[in-house]
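Below are structures written as structure tokens.
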Structure I
Amino acid sequence: MTLSPKQEAFVRQYVLNGGNATQAAISAGYSVRSASTAGGVNMKNNEVIEAIKRLSAPKIAHELDTIEGRRARLQAIADRAERQGDELKALDQLSKMCGDYIERKHITGNVQINFQAYVPKKGSK
């Protein structure tokens, strides 16, 4: 079975908007009233899911080539996380990338310091 023109449009819009099924359905021509349902139905269709994966793979690979792309991807994951743990992990990685964490190193050992005092001679300035 092949995708209908509306399903193909849905797939394109879903990938372009970063994974919002309702917005993709509206952009693909579904009515605003039924967009949430249509998005959900499309996301349960195996052919639609496979088409999204095929279309997303090169885009995701290209996004991850740059720091900005990785930041945007992590932010998108954090924004769409279904579970709080996923959101926290994405935000943690994003914070590390942005330098929000200070790396601390604890070094132990012996250090030898030699001081030599300078004492001026009497009569010299």
Structure II
Amino acid sequence: METRPLESELVDLERKFWTAIMEKDAVRALHLSHDRCVVVGSEGACQVDPVEFREIMDAVPWVLDDFELEHVQVSLVKDDVAIVSYKVRESLIVEGKPLTVEAVDSSTWIRSKGRWLCARHAMA
């Protein structure tokens, strides 16, 4: 399957976001996020502002050691809204022990003022 430039750009942004999380680089992660990003996971859904986002990143009790995105699908909903969905394999360190987790995630990206921002991220 041929990858179009926009799809490649969005997948690259998704990987940059994961890399920022892995490197605990809140500044870079926030640069890729909408000001009121919605995060959905096993504990529920919440809308986080930049201050809350930094607090969450500082408080996580695990370390993301590595990640791999597989079966990435990009759906362009409108010219300025896209959904990136994929299977992710996360290599974590939790309480000093290695743990591998496989999940299915998706992010909704919106183009605002000429750049793409993650407005919603869901983990399952």
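Which structure, out of I, II, was mean count of other Cβ atoms within 10 Å over residues 8-15 calculated from, if the result is 20.6? Label of the source structure: I. As an exercise: helix-only ellipticity at 222 nm (-39500 (n - 2.57) for each DSSP H run of 4 or more, over all residues; to 500), calculated from one structure in I, II, equals -8500. Which structure is it? It traces back to II. Matching task: 16 is the computed value of percent of Cα pairs over 26 Å apart. Pick the structure from I, II. Structure II accounts for this read-out. Source structure of the calculated read-out (mean count of other Cβ atoms within 10 Å over residues 72-79, 16.1) within I, II: I.
Comparing distance in nm of label points 7 Å out along Cα→Cβ at positions 16 and 104 across structures I, II, the highest figure is found for I. For the structures shown (I, II), distance in nm of label points 7 Å out along Cα→Cβ at positions 80 and 112 is largest in I. Structures I, II were compared on relative contact order in percent (Cα under 8 Å, 6 or more apart), and the highest value belongs to II.
All of the numbers you see were taken from the coordinates with simple rules; none came from a lab. Only a predicted model underlies this, so the values are computations on that prediction, with no experimental measurement involved. Cβ atoms are built from the backbone, for glycine too; each structure is taken alone.
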